[in-house]
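Bear in mind these aren't lab numbers, they're just calculated from the coordinates by the rules spelled out. Small disclaimer: the values here were computed from a predicted structure and weren't measured. Cβ atoms are built from the backbone, for glycine too; each structure is taken alone.
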Structure 1
Amino acid sequence: MYDTLTTTNHSSDQDITHIAELAKLAIDDTARDSFLKKQSVAVAYIEQLQNAAIGDTPPTHEVSHLSSITRPDEITRPLGQQAQDRLLALSPLRDGNMVKTVRIISK
């Protein structure tokens with residue numbers, strides 16, 4: 001797969017090492033060489049795409065033609081005492097009028 005594209009070295013070993021240090025990742029020579037090769041292939045492919053003849057084709061930012069599926073923010077009334085009492089009745093762990101949960105994060 002990598003042989004089909006012309007690869008040019010856009011990053012140096014020092015760049016890859018610096019990025020790995022910033023990400024606090026240990027990287028050996030084999031991994032760095034592999035990353036350099038894959039990155040060079042990706043950059044070469046992007047260069048090919050930038051040079052593609054697209055003519056008068058308009059930019060396509062959204063291909064699904066979907067609109068926002070988020071709901072609008074609306075103020076709703078509080079649940080009320082009856083709903084709170086029902087919720088507390090369903091909860092196996094309670095502390096007064098609060099629902100208790102088991103600890104999921106250790107100290």
Structure 2
Amino acid sequence: MTTQDHIRTRIEDRLEALGLTRRGASLAAGLSTHFLQRFMTHENTSMTVENLLKLSNVLQVTPEWLLTGRDVSDPPLGTEELFSIYQAMTPANRETLLNFARWTLDNQG
């Protein structure tokens with residue numbers, strides 16, 4: 001699937017969750033009546049940043065979520081795994097890891 005396909009899928013999911021039609025969401029965003037219908041059915045159709053912002057507001061999501069499926073409040077990838085590993089460590093190993101992380105931050109070039 002292309003990025004555009006993923007965006008289309010997320011839009012459809014939000015329309016369904018909010019009980020909106022493509023036409024209704026287009027109009028609520030201040031776009032043409034058939035904006036979403038064209039975007040959703042024509043593979044070579046793209047969306048400007050301005051229209052993405054308008055649409056994300058109507059769909060009650062962030063533009064980041066429409067583009068990537070992740071929200072700015074989502075933890076960075078790998079965070080859960082790192083935390084799980086940290087929890088499994090002994091207190092001494094946790095301290096060693098923290099000291100290494102601090103040293104790494106202080107010595108980044």
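Matching task: 27.6, 69 is the computed value of Rg and Dmax of the Cα atoms in Å. Pick the structure from 1, 2.
Working through the options, I get structure 1.
Given a value of -13000 for helix-only ellipticity at 222 nm (-39500 (n - 2.57) for each DSSP H run of 4 or more, over all residues; to 500), calculated from one of 1, 2, which structure does it belong to?
On the way: 1: -13000; 2: -20000.
Traced to structure 1.
Taking distance in nm of label points 7 Å out along Cα→Cβ at positions 26 and 98 for each of 1, 2, which is largest?
2
For structures 1, 2, calculate distance in nm of label points 7 Å out along Cα→Cβ at positions 66 and 90 and state which one comes out highest.
The structure with the largest value is 2.
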